[in-house]
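Multiple structures follow.
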Structure P
Amino acid sequence: MTLHQGEFAYLIGKTGSGKSSLLKTLYGELPLLTGTGNVAGFDLHTLAWDNVPMLRRRLGIIFQDFNLLMDRTVEENLKFVLRATEWKDEHKMDLRINDLLHRVGLSTKKLRMPHELSGGEQQRVVIARSLLNEPKLILADEPTGNLDPDTSDNIIMLLKELAEENNTAVLMATHDYYVLEKFPARIIRCQEGRIFSQEDFEVR
């Protein structure tokens, strides 16, 4: 399976088909025991555990349940990630946060707590968080699973726009076939632990 810069693709498959395991392998949560794999310049087969944080700095990860720090403001959530990835300059951090919150439509929500935001707004914060370190690849695991249809549409459109603007690849796992029809893109299918492309070409 090859995903190119700026490409948006869906990852689909039944429960137990290997979809979540594939995503976890791509961001280093599970080891690649056989075969070969390269993500953002890292060889997954030889990836040492202490290099996993370096891999994840080149990725953006979006989860269905947001994983925001509920005791911190939107701004503090984003600064926490920047500091954890060795940003030091407060002015540069402020500029980066302000730019991304503007791009996801949350310029006025910087000082809000997560519980003060709607589900769609929280997911926009998560998208901003995923873009902080200019990732080469965004892995989105059911990012619209907890959202209403209109909000889901807005999130998908935002992800596709940001992928194009930043030349960042996006691999989005979803069970929502309505989304596939409304926002067509390449489809990658997991089936019984194997990967198939949209054209039914098997990738080994």
Structure Q
Amino acid sequence: MAAQTEESDTAREQTKAEQDVDQVRQRATRDQQRLDSGAVTSPKDLENLQREIASLAKRQGDLEDVVLEVMERRESAQERVAELTERVSSVQAKIDDATARRDAAFEEIDGEIATVTKEREVVAGAVPADLLKLYDKLREQQGGIGAAKLYARSCQGCRQELAITELAEIRKAAPDTVVRCENCRRILVRTSESGL
């Protein structure tokens, strides 16, 4: 924005400087025509007119130098605008790409959520209501994990190894008995890798 403003300002400055040069050039042309026409006969007026034409030529040269300097600054500002515009376009392309990837990931996640939700409903239909209620309560209390695998005598929910007495009680429990970790109170899921 600053580079565009600078370019716009130098464009206005260049236009103004070119107008100044034109005005001086037009006045010098008029004075030269008066001089060439022979309408001025007085030697003093002729001398003044020649001095003014010389002064206007010097003024025109000075103004043309100003125009050149402004043009150089404007060209530099235009290059800066082009460079920054290219960088903005590059960043915008990266943003667009990241947004597209994010949206695709959200779509994939939404699809997975729908699939898992359906699967959960099927499984939840086969689980006794009181056990499902306990699981949901524990899940809410434990940050989304209400049951954990018992693996190599450790609860995978809290990562604590169970005491020998706890393991002995779990070994004695019937396969359909709900057992819980003494440390985190999650439901323990027993498998062949439980270390019982």
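What follows is calculated from the coordinates using simple rules that are stated; it is not laboratory data. Keep in mind that this is a model prediction, so the values were computed, not measured. Cβ atoms are built from the backbone, for glycine too; each structure is taken alone.
A few points about this structure:
- Among candidates P, Q, the computation of mean count of other Cβ atoms within 10 Å over residues 22-29 that gave 14.8 used structure Q.
- Source structure (of P, Q) for percent of Cα pairs over 18 Å apart, for residues 30-101 alone, computed value 67: Q
- Source structure (of P, Q) for distance in nm of label points 7 Å out along Cα→Cβ at positions 6 and 38, computed value 2.1: P
- The greatest value of mean count of other Cβ atoms within 10 Å over residues 94-101 among structures P, Q is that of P.
- Structure (P, Q) behind the derived value -0.41, -0.49, -0.76 of log10 I(q)/I(0) by the Debye sum over Cα atoms at q = 0.15, 0.17, 0.25 Å⁻¹, for residues 14-53 alone: Q
- Given -26500 for helix-only ellipticity at 222 nm (-39500 (n - 2.57) for each DSSP H run of 4 or more, over all residues; to 500), calculated: source structure among P, Q: Q
- When Cα Rg over 2.2 N^0.38 Å is computed across structures P, Q, the figure 2.70 traces back to Q.
- Test item: relative contact order in percent (Cα under 8 Å, 6 or more apart) calculated as 17, pick one of P, Q: Q
- The greatest value of FRET efficiency 1/(1 + (r/R0)^6) of positions 46 and 182 (r between Cβ atoms, R0 = 41 Å, to 0.05) among structures P, Q is that of P.
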